[in-house]
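What follows is a set of structures to go through.
Just so it is clear, none of the values below were taken in a lab; they were calculated from the coordinates. What you see is a predicted model, and the numbers here were worked out from it, not measured in a lab. Cβ atoms are built from the backbone, for glycine too; each structure is taken alone.
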Structure 1
Amino acid sequence: MVIMIKVDNVTKTYGKGENLFTALYKVSLEIPTASTNAIVGKSGSGKSTLMHIMSGLDHPSSGEVIIDGKALGEFKPKQMDAFRAEEMSFIFQAFFIEANQTCYQNVMLPLEIARVPKRDRAKKVKAALTAVGLEDKIDSLANNLSGGQKQRLAIARAIVNKPKIIFADEPTGNLDSATGEMIIKLLFDLNKKLKCTLVVVTHDPEIAEHCKNKIEMKDGEIISTTGIKHKRLGK
């Protein structure tokens, strides 16, 4: 089994003195390559903080995160940005698409950031939009799409670079149940097709049920896992 993400004894605190808050406490786990993983728990349990630490969007107060054999703590900011652009992508509940740009322009943005040659961009954008069933919306403004279409556009943007890891934070949170089911199916189909590692922060038991591995959190600690190894250290 090849490990894509290793979290080693990670603690994350905010504030100082009486205002000190421990968001994560000595979290250790290993996530295999090409696996599907749900991080679950109540609000304030540390789910999103863990995802942000794993992806390098935030930094641990102590401990280490290793992705694909590389320690994130050793990267300088520009190196981290480049690594993230090449290796990862993100899908959020709020979509974060550019409403006044076309679908084509939205999906092309990660290619520009990753400095993909211009001659290769159009083909990649069309392939990503086709993969999510939006090929007929290529010239449509994102603002004119339905909620489900906007989330599919966000997914197209996330997969255009064929990332090794997709991080998704409540990807169905703003969608009705039928559209949410469609997005769930799309994400897991892409996991199989791209052989990417999928890490989903979710309150949705249906998404968690679809994942091979489950990480349950409470008060900044992992209290149980299904399918993967973790160390639990009590306070």
Structure 2
Amino acid sequence: MDFESGEILYFNKPYTWTSFRLVGRIRWIISKSFGIKKLKVGHAGALDPLATGVMIICTGKATKKIESFQYQTKEYIASLRLGATTPSFDMEHEIDKTYPYEHITRSLIDKTLPQFIGEIMQTPPIFSAVKVDGKRAYRYARNGEEVKLKSKPLVIEEIEVLNFELPKLELRIICSKGTYIRALARDIGFALGSGAYLTALKRTRIGNITLKDCSNIEDFEAKYRPQNS
């Protein structure tokens, strides 16, 4: 492989790893193995630390292709816990509020989900990397500061119920760039007259790239890491 001229790599991001950590580790492995002092490495769409799944990593001159990958359709498998919310809309934070959920039926879910299909407006989570006055939103949140985030348009192509057993709901979601599945979980919970947060999230596809095409960081490191490092 010629990492400086440009390679496109597919990884299954490990659970709890930040996207930044994965990119940094790949850069370190390649630089040490091939003696490259400066190497551009970037990803085509971040994943939250508690999410796993497909990440496209570009090196060298191939980083110019990142934008084209970012605009490709993405598919996720999302596990929701109904009847409660957390500040981050996932398991990064403890439950802050609980809501009734016994009224939620499969029929109610089937009637509710279509309102999220097509072009919708979504407000990003406060615990996100969205910039507000040059500062990441999560920095305000961690300092206990209130900040209003603007809603933005995005497209949800499909939502399919994979499993439903109160208080658990598992969905397959196909969506556009910029979709926060955590925020979608929040909005679905409220639309059902309850609350919801993510207990698990897996990105299963970007464009035509699926998990079957992905490597894990351990195998990549075993293949390329220099022996005495």
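Upon calculation of FRET efficiency 1/(1 + (r/R0)^6) of positions 12 and 156 (r between Cβ atoms, R0 = 25 Å, to 0.05) from the atomic coordinates, which of the structures 1, 2 produces 0.55?
2
Each of structures 1, 2 was scored by Kirkwood radius over Cα pairs in Å; the highest score is held by 2. One of 1, 2 was used to calculate distance in nm of label points 7 Å out along Cα→Cβ at positions 52 and 148, giving 3.2; which? It must be structure 1, since only it matches. Identify the structure, out of 1, 2, from whose coordinates distance in nm of label points 7 Å out along Cα→Cβ at positions 204 and 220 was calculated to give 2.3. So the calculation was done on 2.
If helix-only ellipticity at 222 nm (-39500 (n - 2.57) for each DSSP H run of 4 or more, over all residues; to 500) comes out at -11000 when worked out from the coordinates, which of 1, 2 was used? Considering all the candidates, the number was obtained from 1. Supply the structure label, taken from 1, 2, corresponding to volume of the Cα convex hull per residue in Å³, for residues 20-123 alone with the calculated value 145. Of the options listed, only 2 reproduces it.
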